[in-house]
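Derivation of every value follows stated rules applied to the coordinates shown; laboratory data play no part. These numbers were taken from a predicted model, which means no experiment stands behind them. Cβ atoms are built from the backbone, for glycine too; each structure is taken alone.
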Structure I
């Protein structure tokens with residue numbers, strides 16, 4: 001189930017093992033519903049194994065689609081797998097799904113939940129931990145550094161913003177546990193760092209790996225949050 005390992009190893013020849021892992025888990029859990037996330041994109045073998053098990057045991061099969069992609073895998077696994085219902089995480093994703101032919105009565109939008117209490121609790125003192133942020137007007141981009149997350153767009157916009165607000169600081173977050181399906185992460189980071197240097201905004205960008213508590217603090221400390229994801 002490690003997608004980074006699967007990408008490097010390849011999916012060929014794993015059909016039986018994938019089915020056995022799923023069957024063992026579902027036999028033990030005895031679920032009322034099987035709920036898969038983004039399995040309309042990553043792997044035909046995983047999606048078809050779930051479809052077979054759900055059909056055999058007469059268990060409803062639900063997909064949550066977090067993304068929409070323009071490729072054959074997305075089309076085939078979204079349209080050909082017998083999903084009983086599909087949850088879209090935004091109205092945009094819902095329109096993408098219905099636009100390729102998913103019946104409208106099969107798709108419902110359910111936005112990601114937010115634990116508001118976590119954001120009401122005490123703020124981590126980020127300025128003591130990260131003095132680079134002191135006396136800065138922070139623009140928070142809560143995403144790993146990658147082109148799919150629009151980090152290049154944020155850096156290009158920063159060059160313009162810096163002309164009027166030289167004390168601006170663009171903050172990129174990240175995680176150590178990134179699914180790099182396609183092995184593009186390091187190439188993206190190299191390009192974005194090169195772009196930062198070429199545009200002369202090195203002193204106005206701060207990128208780090210933050211804990212969830214620090215993420216809460218960053219939202220509170222920021223004047224704006226942006227997410228120009230593609």
Structure II
């Protein structure tokens with residue numbers, strides 16, 4: 001469960017996110033969308049505890065990010081849009097390091113399955129400098145999934161992936177939601193969100209302009225038309241600004 005209440009993030013006099021509230025229940029995938037500069041990445045970074053909130057509260061699997069940050073962060077995984085890796089650790093050593101940090105017990109079987117799922121098994125002893133952009137992204141995801149998080153935040157997770165990698169990543173996200181994870185997915189690829197998400201939240205200039213199931217949000221902006229897709233909903237909700 002993800003619970004966000006009145007999350008506000010200011011950078012000096014500029015308010016990037018204003019009094020944002022929503023929740024994501026187990027099994028739900030929330031698509032976080034908005035024009036460039038809408039506050040999506042600031043929202044995710046605040047929710048993950050990467051940067052501090054100016055005000056508000058975030059609870060991750062029942063634990064307050066402010067009052068009990070260790071418990072909250074143990075329950076979540078944050079996948080940023082730019083993979084950050086240790087240049088002198090191999091793929092296998094990255095997983096060993098993460099397992100130690102999170103106190104994961106015997107992890108080797110799970111690590112092997114993750115590497116197979118993400119098509120990295122033959123790269124286990126390779127350094128990041130020898131990996132493509134997409135493979136680096138897959139390694140970050142493997143590391144994030146190693147402690148079996150109940151909550152996941154994805155910021156543009158498909159960057160650098162080939163078409164087969166994109167399909168497998170979609171399947172992976174859907175499967176983990178079906179197993180009870182609460183997931184927030186930020187992406188400019190609106191067709192991806194339509195395939196994967198159960199809910200959508202649209203931001204504009206840091207303010208929520210719509211949220212609900214895909215069907216509820218589509219109905220709100222359809223003007224009675226049938227078959228209105230998320231791209232058209234996005235255009236109408238944000239006044240035609242670019243995703």
Matching 27 (relative contact order in percent (Cα under 8 Å, 6 or more apart), computed) against labels I, II points to structure II
Mean projected area of the Cα convex hull in nm² - highest-scoring structure of I, II: I
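Could you tell me which structure in I, II was used to calculate P(r) over Cα pairs in 10 Å bins from 0, in percent, for residues 72-127 alone as 20, 37, 16, 15, 11, 0?
On the way: I: 20, 37, 16, 15, 11, 0; II: 21, 53, 26, 0.
For P(r) over Cα pairs in 10 Å bins from 0, in percent, for residues 72-127 alone, the value 20, 37, 16, 15, 11, 0 is produced by structure I.
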I, II: which one has distance in nm of label points 7 Å out along Cα→Cβ at positions 40 and 96, as calculated, at 1.0? I
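For distance in nm of label points 7 Å out along Cα→Cβ at positions 56 and 112, which of I, II scores largest? Before the final figure, lay out each step's value.
Values: I: 3.4; II: 4.3.
Greatest value across I, II: structure II.
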Of the structures labelled I, II, which one yields -13000 when helix-only ellipticity at 222 nm (-39500 (n - 2.57) for each DSSP H run of 4 or more, over all residues; to 500) is computed from its coordinates? I
